[in-house]
Structure I
Amino acid sequence: MAVIRPFRPFRYTEDAGPLSELLAPPYDVISPAEREALAARQEAGAIHVILPRGEEKYSTAAELLADWKTRGLIAREESGAMFLSCQGFSAGGADYQRWGLLTTLRLEKFEDNIVLPHERTLTGPKEDRLRLIRACRTNLSPIFGFVDAALGLEHLADSASAIADFVDDKGVRQRIWKIVDAEVLGELEKKIAPEQVFIADGHHRYETALGYRDERRAESPSDTPQDFDFVLCHLCSTRDPGLAVLPTHRIPRTSPDLETFLNRCSELCSITEMADGQALWQALATAPEGERRPRLGALLPDGRALLLEPGAGAKEELAKIEPELAVLDVTFLHNILMSEIPNDQFIYTHDETETIEAVTSGEAGLAILLPPPSVDDVLSISRAALTMPQKSTYFYPKVPSGIAYNPIDAEE
């Protein structure tokens with residue numbers, strides 16, 4: 001069963017500055033320019049510890065945390081709590097609210113079928129995060145997961161203590177409450193217990209925390225659950241209307257030969273020519289009726305906008321792939337249509353207008369539009385113990401770092 005529990009994090013005090021200036025996006029979506037802009041805001045900003053700089057950057061992050069504690073810029077909660085959040089945002093011309101619960105989740109091996117991934121991780125980022133967690137002995141950023149059950153989190157705001165309400169740099173309204181009522185916390189634990197937790201964001205952080213847990217268990221065997229047996233986690237429900245997954249469009253860094261590409265499309269695809277890029281996007285953004293099938297859009301420099309679906313030439317190749325993966329748009333693109341181009345040779349963007357403009361302006365010689373992925377796709381892939389191709393999902397908005405720092409060292 002999935003186990004969550006209240007925790008006693010370190011949180012920013014008023015002396016640190018406005019919370020809106022202290023938080024940061026997850027480390028892996030921050031550009032170098034954004035990193036520098038965030039670092040210039042506040043000396044105690046989360047950016048300084050999630051993306052530390054210097055020759056000894058990991059020890060620098062640990063020293064900063066210790067200094068913030070000494071100076072009273074962060075202080076530890078006196079009793080166990082969980083934190084309710086509501087992120088208000090706009091997407092596709094509509095307004096949404098996504099409710100989440102910041103808590104600690106017991107770490108489980110994936111094979112135990114309690115916590116499930118949908119992405120493959122890379123050695124480099126895991127080694128980086130492991131060195132950081134060894135130095136800081138703290139969960140600096142939460143993973144983001146969801147459960148396939150209704151949680152009713154929005155009903156808790158009236159009885160919880162409001163601690164923040166501001167609009168961030170992305171235009172997302174961030175509201176945060178603290179929950180300390182023992183009865184409410186117990187009910188939340190019961191609701192999560194029978195569920196599987198699906199990792200939306202933070203696969204590297206989760207696997208790093210799992211590896212660190214195993215290191216600490218080897219150093220200090222104990223039958224009693226320790227703080228390092230848990231990881232900081234932001235949970236929401238698949239039933240939440242605000243659980244949005246944005247599309248991730250592709251622009252090849254070096255445009256392939258167009259004649260060769262079009263010949264390949266003719267061999268492998270059923271092609272429908274659309275009026276323009278916007279019409280193509282509208283067709284992709286509207287889920288088709290009937291059986292789930294892959295669909296892509298190709299934008300050409302001569303103004304053509306092509307809706308591409310697997311034709312007879314592709315179906316034999318797709319039949320060799322696990323059915324949960326074969327229906328994915330990204331599988332059709334990377335495994336069949338443009339398999340010769342490595343993932344790192346694409347530019348990725350979540351804005352269809354930017355993608356269309358890149359081709360119409362002549363900046364790009366070709367662009368691929370993809371439909372928004374569905375949460376159901378993530379669930380089916382995770383339950384089948386499979387992984388999606390890289391850059392398949394982009395959950396929006398991101399869960400910020402810095403709301404709470406979760407110590408996992410028994411000495412704290």
Structure II
Amino acid sequence: MSNSNTEDKNNNEHFLSTEEIHPAALENILNAREERVNKQFELINKYALPIISFTMNIPGEIKCNRLIEFAFNFGINEILSRLSEPVHFEKKISFTGCEAFFVYNLPPYEIKKFTLTIEGESEIGRLFDIDVIDKSGNKLSRDSFRKCLICDKDAFICARERAHSLDELKDVTGKILTDFAASYLSKLTHDALLSELRLTPKPGLVDMNNNGAHTDMDFTLMTKSIEAITPYFKQCSQAVVEALLVEDLIQIGLDAEGAMYNATKGVNTHKGAIYSFMILISAITIYLISDSTTDTIFDISKKLSKQIEAIKRTRITQETHGNEVYKKYSIPGATGEALSGFENARCAARLLNDNSPLDVLLYLMANVDDSNIYYRGGKEGANYIKEKAKEILESPEDQRIPLSAEFDKELIRRNISPGGCADILALSIFIHKLYN
């Protein structure tokens with residue numbers, strides 16, 4: 001199993017590069033605009049190809065913060081995913097705003113078609129300003145006017161006539177940004193859970209081959225569960241934006257569990273994942289909207305999980321499998337992972353830079369004390385799984401899939417499922433995508 005030797009973004013847990021947040025005066029904005037035009041002509045003269053100049057339409061004196069840069073990075077990824085690899089790309093983040101430049105060896109009208117789609121297909125696209133400039137320095141015009149953020153009339157006319165106050169525009173822009181973050185984080189969770197589920201083979205776990213060491217769930221049921229719980233992750237982010245109490249976040253988690261049980265007819269498919277992702281999404285949202293905090297996302301996760309556990313201890317709760325394992329083996333399970341700031345998931349996310357998801361799962365099985373494994377197999381079963389997973393990882397790469405398939409048969413025979421490792425793998429996929 002290989003380790004990344006490069007300095008990756010996961011090592012810098014403040015994953016956005018925004019400078020100190022402060023207002024941009026008109027003079028600063030005008031100077032930045034002039035520098036941007038100079039950069040456009042510099043790139044055209046150098047490459048003699050069309051370029052994209054991408055900025056954000058942000059009203060008010062604060063032109064860049066964590067939330068704005070988060071949306072801006074999404075816009076960059078949309079451009080890169082829909083067009084071919086650029087001949088040249090560069091990005092600049094400053095208190096005067098976010099800027100990115102792409103040079104493409106494509107017809108300018110073809111580029112414009114894609115950029116108009118990006119601007120028009122979602123609410124966050126309304127804040128994108130994606131100019132396409134041909135190799136003669138001419139900016140391509142739009143086929144129709146851009147709609148005002150508030151009234152949907154021509155934005156240029158509304159701006160010229162000062163039809164809306166600055167506060168109104170800032171409020172609408174803020175809501176678009178926070179709604180985008182909530183939707184994006186929810187979708188990222190959905191996709192991470194599905195990616196983990198679809199990974200095949202997965203020793204002892206439900207995958208596309210079989211039900212693993214489970215008689216009460218299968219691939220279809222797990223998929224239904226993921227679809228049922230996904231909306232609650234968006235609610236969680238929105239609750240943070242609305243400054244609701246930790247008790248409200250706990251209730252959203254309980255509602256998500258209820259939706260899961262309703263979809264699965266009482267089967268616990270994702271209880272641990274709900275708990276972990278609720279905390280992580282809440283922490284990310286706090287980080288994005290709190291520009292003054294020096295804490296990382298994972299520092300915030302630790303603090304939030306401590307608050308949640310303190311509240312849970314004051315309530316009478318049912319005895320769970322996790323509680324039984326903790327009393328017998330001192331294995332903290334999902335709670336311990338959250339209290340550590342998702343230490344195992346962060347490590348696994350780094351490993352995904354250079355290793356397959358199966359190898360990362362085997363790494364987790366070889367190194368993590370999984371409460372699910374201890375509940376079903378005890379200490380003996382846990383030691384067996386660690387040793388076997390390590391043995392497969394040390395085998396030649398082309399043998400790991402067939403060896404994992406045989407390992408799967410043995411775990412089915414022993415009725416042991418590494419469900420905690422599966423949840424950590426899903427978290428690591430989420431973190432890896434977030435940073436990349």
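Structures compared: I, II; top value of relative contact order in percent (Cα under 8 Å, 6 or more apart), i.e. the largest, recorded for I. Comparing mean projected area of the Cα convex hull in nm², for residues 251-306 alone across structures I, II, the highest figure is found for I. Across the set I, II, FRET efficiency 1/(1 + (r/R0)^6) of positions 75 and 395 (r between Cβ atoms, R0 = 25 Å, to 0.05) reaches its highest value in structure I.
Out of I, II, which one gives -20000 for helix-only ellipticity at 222 nm (-39500 (n - 2.57) for each DSSP H run of 4 or more, over all residues; to 500) as computed from the coordinates? Label of the originating structure: II.
Which structure, out of I, II, was mean count of other Cβ atoms within 10 Å over residues 139-146 calculated from, if the result is 10.8?
On the way: I: 25.6; II: 10.8.
Checking each candidate, the match is II.
Identify the structure, out of I, II, from whose coordinates distance in nm of label points 7 Å out along Cα→Cβ at positions 107 and 323 was calculated to give 6.8. Kindly include the intermediate steps, with their values, before the conclusion.
Values: I: 3.7; II: 6.8.
So the calculation was done on II.
Matching task: 8.2 is the computed value of mean projected area of the Cα convex hull in nm², for residues 43-178 alone. Pick the structure from I, II. Derived from II, not from the others. Quick one: Rg and Dmax of the Cα atoms in Å came out at 22.6, 67 when computed from one of I, II, so which one is it? Attributed to the structure labelled I.
If mean count of other Cβ atoms within 10 Å over residues 219-226 is computed to be 18.9, which of I, II is the source? The value was obtained from structure II.
Each reported figure results from applying straightforward, stated rules to the coordinates on display, with no laboratory input. Bear in mind that the values here come from a model prediction, so they are computed numbers and not experimental data. Cβ atoms are built from the backbone, for glycine too; each structure is taken alone.
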